[in-house]
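Each reported figure results from applying straightforward, stated rules to the coordinates on display, with no laboratory input. Every value quoted in this text rests on a predicted model; they were computed, and no experiment measured them. Cβ atoms are built from the backbone, for glycine too; each structure is taken alone.
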Structure 1
Amino acid sequence: MSDSKKDLSFTTRAIHLGNETDPATGAVEPAIYMANSFALPYDPSQMNWSASDAPIYTRNGGVNQGRLERKLANLEGGEDCVVLASGVAALSGLFFANLKQGDHVIFSTVTYVATYRIFNELWTEKMGIETSIVDCTDLEKVKAAIRPNTKLIHFETPGNPTLCICDIEAIVKIAHEHNIKVSVDNTFSSPYNTRPIEYGVDFVVESLTKYINGHGDSMGGAIIGKHEEMEKIRYQSQVNIGGCISPFGAWLINRGASTFPLRMQVHNDNAQYIAEWLDKQPCVSFVAYPGLKNFPGHELAAKQMEHGFGGVLSFGLKGDHDLYNRVVSHLEIFTSAVSLGNTESLIVFLGEDDERMYLYPEEFHNGFYRVAIGIEDKDDLVADLRQAFQAEGLETID
């Protein structure tokens, strides 16, 4: 299938792109090419040993990686894609290739913990890069934080774990007026719901470990953008830093991506249903989910998120620290574990001493749950929460 088949639906492209019939064997499903090295031509002496446009060495780019990259670039609406070993490898690879000593970065108050540590600790201490933590939901604060040496604005929407919503189009306009690039971590939304490149973003990052793989059995990360920018990232962060994905990992994610649109719609629908149920419970102190009409970023999320509001929500209980742990101990379907986007539902209690708590809204400060809703039957999930609440004597209503 041609990579330009944008007249086909998102779901059809997710299934067929990168899954072409194997030319050597006729196998309908793509093979796993586990080789780390490939046969060279008759005279290889003039070859560029760091090139990624032909199979040479899998650190430069493997066959399975290339198939996955073509699919993701198409689904995100970008020119090109680089797939690396994890979501954090993708973030680090993007930042490494685009920033140098003396540059300034604006990043959001609500980001994945590794992003927070990269910009709040590692990049400043080791790379001499200046950083500012800014509430990127407030456009005036974004404008005020810009310096002459600002080179990048990076944010998530929805943000992890408060689900805050940033105005992608507005931030891009502000940034590009000052010749600043914009990168968006789109993991919580996924390209099924939001394609930031359509709003003018320079770089999109996806943790493929999450929704796009969807089965909790592989790790990977993707950067999507213009071909010239992706070539720079390949050369610097993949070939010469070595953050490459394994062929098996790329194959697993490509397989998972075929059902990703179907799973994502169930994640969306289940999370909406459960957020609305939680929002009615007397024992719940707050629910953060963009699909709720009382959520501060709801209207903007409705504009930016095409098919739904994602599968992650956060909520608090009216009780002490240990109540959170006791409730989790009663759960039978939800698993207490980190990550998100799996077929099964996951829950994690983030206590009062989380290192980023000072950056979150006040209602989060006494601790909260981050819940990654899976694709189980939504009524079973509500029943599991209800019985866990009731086991601790908490009042519930239907």
Structure 2
Amino acid sequence: MVKKVAILANGGDVSGFNAVIRAIVKTAEKNNVECYGFIDGYRGLLKNEYIKLSTKDTASGILHKGGSIIGSSTNANVFNYKVEENGQVVYKDLSEKCVENVKNDGFDCIFTLGGDSTQKSARDFSLRGLNIIGVPKTIDNDVPCTDITFGYNTAVTVATEAIDRLHSTAETHHRIMCLEVMGRYAGWIALESAIAGGADAALIPEIPYDIEKVANAIKQRQKEGKDFSIVVVAEGAFPKGGNIAVENERDGGKGVINIKLGGAGERVSKELEELTGLTSRCTVLGYMQRGGTPTAFDRVLSTKYGAKAMELALEGKFGVLTVIKNGKLDYVSLEDVVGANKEIGAVQGGTSVSNTKNVTPDDDLTRTARDIGICLGD
């Protein structure tokens, strides 16, 4: 019988974290289950730092709030954790300490709210004997096995509003306005916001672009009397034969992403200005996509996910991820989520074995973008 559970939020923050937490807590209380929250994701699991969650106080009034009331951690790979010994930086597998903490605390289930890296660690912990249920989070919408992740709709809505605002400036000053949005390995935000915002081009990681073709599309608009264009660029977009734009690199150890992307939009903007003769400006939306109040869609989606996750715990179904399949709530094995990425502790995305959900040539969004004349750079 499940009597005591804990939640951890991990990875980059998104709008909807708190709505999921609230739904889990409310469903738990309805079934006389105690609910706790680890502070700052997997780091809190390692340090055994947690708080009691209750709709009477800590988890009250949080449905509309962005961020996470229990924090979150990024690049906290407890299977290869950075520690200092005798003045030297070394990496150690501290996952057994996490397992020990959970067992000593008496938690019957851990809910992991996060993206593909978070769920990879969740699967690894399930192999170590913990009862795990994952909830798919990421604004990039690239978690496999589910139609949609919570946080994504809010990010697309923010990006679409930005495009709307850039339109007026572009048209007034006869400019190309490039908007760089998030999307390291998947172009869902760029593509959907481009369609929703009426952009003229969308460059995504899945389709290496030819800048000449983008420029030609803009020149064609000029011939039609339209001396302005909107170009949406995913941060992971790159030219044919080229590489992604990297701002800096670091040594964070195995199993985490050690590069920080930056400059994709500016690169496109400068090249288009040279090729078209139009003034071009780049706006980097950045963390604006992550923060703030979740949309009504994300509030409902997050609530559905949270309630479903607690239902699964009560049914004793562990080692799974809550998903939306064909528009309906469901669940899949965490083994299906990690796919070929079976090595314990290997959580980094963008590798040959990473099981991320990417935009495909025959996806409805791709076909729709082409049908309405959005240039994809190929």
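Quick check for you: by distance in nm of label points 7 Å out along Cα→Cβ at positions 42 and 370, which of 1, 2 is greatest? Don't jump to the answer; show the numbers that get you there.
On the way: 1: 5.7; 2: 3.8.
By distance in nm of label points 7 Å out along Cα→Cβ at positions 42 and 370, the leading structure of 1, 2 is 1.
Give the label, chosen from 1, 2, of the structure having the highest value of relative contact order in percent (Cα under 8 Å, 6 or more apart). Intermediate values should be presented prior to the final figure.
On the way: 1: 17; 2: 23.
Evaluating relative contact order in percent (Cα under 8 Å, 6 or more apart) on every structure, the highest lands on 2.
Here mean count of other Cβ atoms within 10 Å over residues 210-217 was calculated and came to 17.9; which of the structures 1, 2 was it taken from?
2
Once distance in nm of label points 7 Å out along Cα→Cβ at positions 146 and 266 is calculated for all of 1, 2, which comes out largest?
Numbers: 1: 4.5; 2: 3.4.
Of structures 1, 2, the maximum of distance in nm of label points 7 Å out along Cα→Cβ at positions 146 and 266 occurs in 1.
State the single structure among 1, 2 that was used to calculate log10 I(q)/I(0) by the Debye sum over Cα atoms at q = 0.10, 0.18, 0.20 Å⁻¹, for residues 58-185 alone, giving -0.51, -1.12, -1.24. Write down the numbers at each step before the final one.
On the way: 1: -0.34, -1.04, -1.21; 2: -0.51, -1.12, -1.24.
Working through the options, I get structure 2.
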